[in-house]
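Where a number appears in this text, it was derived from the coordinates with a stated rule and is not lab data. None of these values were measured; they are calculated from a predicted model. Cβ atoms are built from the backbone, for glycine too; each structure is taken alone.
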Structure I
Amino acid sequence: MKIEGEAKLLRIFVGENDKHGTVPVYEKIVVEARKAELAGATVYRGIMGYGGNSRIHSAKFLAISEDLPLVIEIVDEENKIEKFIPMVEKIFEDANSGGLITIEKAQIIKYTPAKKK
């Protein structure tokens with residue numbers, strides 16, 4: 001797959017402990033992104049943050065350090081990202097979890113898979 005030029009960056013903020021059944025929400029989103037044949041997804045683990053409930057989550061506080069903030073980033077063509085957003089919303093709804101979804105412009109300079117050995 002080769003993608004270059006105008007694209008969209010989908011950024012999804014979730015909690016580490018958010019679950020969709022027994023599966024972490026972040027994992028469910030990445031698996032669904034792969035099924036939707038999006039170019040790629042990366043999950044980042046934050047060391048501190050807070051969301052809609054204003055409770056601070058930090059690696060410093062042992063009592064709540066297991067629920068750190070996570071950010072999932074997915075870049076692809078605008079139409080593919082737009083089609084995927086309802087899936088993310090459904091995952092949030094089914095998991096009864098909070099979260100934040102943002103979208104912004106991205107310029108893909110180069111996207112190529114590794115050469116097979």
Structure II
Amino acid sequence: MKLFIRWAVMALSVWVSTLIIPGIKVHGGAWSYLWVALIFGLINTFIGSLLKVLTLPAVILSLGIFIWIINAAMLELTARWSSALDITSFWSAFFASLIISIVSSLLNRTVKKVGGNDKY
């Protein structure tokens with residue numbers, strides 16, 4: 001159940017980023033957002049985690065800001081691998097990844113508070 005909630009939160013975060021950032025667009029309805037969230041989650045889990053470990057010195061030297069660049073690159077990679085997501089520039093991906101991070105953090109906290117710690 002926890003996995004499906006996180007998946008829905010990610011899809012909602014992608015939707016919010018498409019509303020705010022003009023350079024990012026998802027073609028289709030709710031299923032497309034869920035598809036993009038699934039691909040982005042898988043890419044971020046496997047490739048993003050490896051990149052974060054390999055670039056740990058850059059992350060430490062930049063006080064964590066380099067992680068946003070890695071997340072933007074993972075979002076660009078998601079757009080390349082999915083026909084449902086279009087991103088016009090790296091800066092659109094960068095700001096979209098910031099929005100996705102903020103919204104998903106807030107929503108995950110809200111879900112944890114509403115559902116209780118033992119259920120989520």
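Values as computed for the structure displayed
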| item | result |
| --- | --- |
| Which of I, II yields 1.06 [Cα Rg over 2.2 N^0.38 Å, calculated] | II |
| Which entry (I, II) yields the derived value 14.8 for mean count of other Cβ atoms within 10 Å over residues 34-41 | I |
| Among I, II, structure where distance in nm of label points 7 Å out along Cα→Cβ at positions 42 and 106 as derived comes to 3.0 | II |
| With relative contact order in percent (Cα under 8 Å, 6 or more apart) derived as 45, matching label from I, II | I |
| Read-out helix-only ellipticity at 222 nm (-39500 (n - 2.57) for each DSSP H run of 4 or more, over all residues; to 500), computed value -8000, structure in I, II | I |
